[in-house]
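Since every read-out is calculated from the coordinates, none of them should be taken as a lab result. Note that the structure is predicted; figures quoted are calculated from it, not measured. Cβ atoms are built from the backbone, for glycine too; each structure is taken alone.
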Structure 1
Amino acid sequence: MKKLLLLLTALTLDACASLHSDDPDSMFFSIPEGSTLSLNKPLTIPAGYTHAVIQHGKESTDNDKYDYDINCRLDLKDFGPRTIEPENFRITRTEDGQNWISQPSILRFYTEIYLTSDKGTDIIKMVCQQYGDSIDRNFTVTEMQQALGDYFSFTFSASNK
């Protein structure tokens, strides 16, 4: 009995390990710690806000974004109005998940990317999200990059193993 349990445990762990991918198009790709998220052009933080919203490669607002398409919010500590200049941010960790917005019909799929700045920019994280239903899925990193357009780009470190 113990041998059977050990065999089943080993097979389960092996199956989970094989779900990893080095392809950003894959649902099984995880952004490796130490990768870089680059802001490629100035980004406006509106007055009274601590974040900027990007969707379809353009700056947007909380009221104008379409929740059923991928949209990304760059969170900062200090309020606007101000402009964040191009910079490379280090990715310290990421979290993927989902939560109910209105059960059982609307799910929120999200990826949180925690960031640090070598220039002292008061960056916290980027959160990309999209609403869907129970038959939908989270988005890939490639789909997230498409939503960010040329505002942001990723450079992945080699530690994705």
Structure 2
Amino acid sequence: MKQAYLETGKIVSTHGVRGEVKILPWADSPDFLLQFDTVFLRGTPYGVESCRVQKSCVLMKLAGVDTVEAAQALRDVTVCVRRDDAALPAGSVFIADLIGLRVLCGEEEIGTVAEVLDLPGHDVYVVRGAREILIPSVPEFILERNLDEGYIRVQLIEGM
């Protein structure tokens, strides 16, 4: 079942003296967080007054967070967004939607996706079943991803 809210990053520090927070994004690009007018911290909605990318992080000014002390109180808080507000490029999926999917090789279920490793070049699915298998997320191995039916169909090679 798809979650209504998605974890998209973590507040790691403050920035400046006017209450901006620095967010380490959990997305392919920090630009992903620039599309939201509202974020959720501990279940509470916060309007986004301004937002910009700084290197690999995002600097965000939240409504009602106007001092460095108020921003410091949010350190280590996970930033969530409403799934319906998130736009993804065609063919992209949320990692949260992959976790727990059944993995099929032919018609045999070999396990479930336990984790997705973000490695240089491509992601790698950690599949746990009778044994743990690392499967690169490339067309040679991933034949089909069917989120609606809850499975990924793969082609393994000898030694996997």
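Figure out for me which of the structures 1, 2 the number 3, 14, 20, 23, 22, 13, 4, 1 belongs to, where P(r) over Cα pairs in 5 Å bins from 0, in percent, for residues 24-95 alone was derived from the coordinates. Label of the source structure: 1. For which of the structures 1, 2 does the calculation of helix-only ellipticity at 222 nm (-39500 (n - 2.57) for each DSSP H run of 4 or more, over all residues; to 500) return -4500? Of the options listed, only 1 reproduces it. semi-axes √(5λ) of the Cα gyration tensor in Å, for residues 80-151 alone was computed and gave 28, 13, 12; which structure, 1, 2, did it come from? This value belongs to structure 1.
When FRET efficiency 1/(1 + (r/R0)^6) of positions 88 and 120 (r between Cβ atoms, R0 = 25 Å, to 0.05) is calculated for each of the structures 1, 2, which structure yields the highest value? Present the calculation step by step, with values, prior to reporting the outcome.
Working: 1: 1.00; 2: 0.70.
Structure 1 gives the largest value of FRET efficiency 1/(1 + (r/R0)^6) of positions 88 and 120 (r between Cβ atoms, R0 = 25 Å, to 0.05) among 1, 2.
Of the structures labelled 1, 2, which one yields 30 when relative contact order in percent (Cα under 8 Å, 6 or more apart) is computed from its coordinates? The partial results should precede the final answer.
On the way: 1: 30; 2: 19.
Only structure 1 yields this read-out.
Here Cα extents along the principal axes in Å has been calculated and equals 57, 28, 28, so which of 1, 2 was it run on? Label of the source structure: 2. Can you spot which of 1, 2 the value 3.7 was calculated from, given it is distance in nm of label points 7 Å out along Cα→Cβ at positions 40 and 136? Structure of origin is 2.
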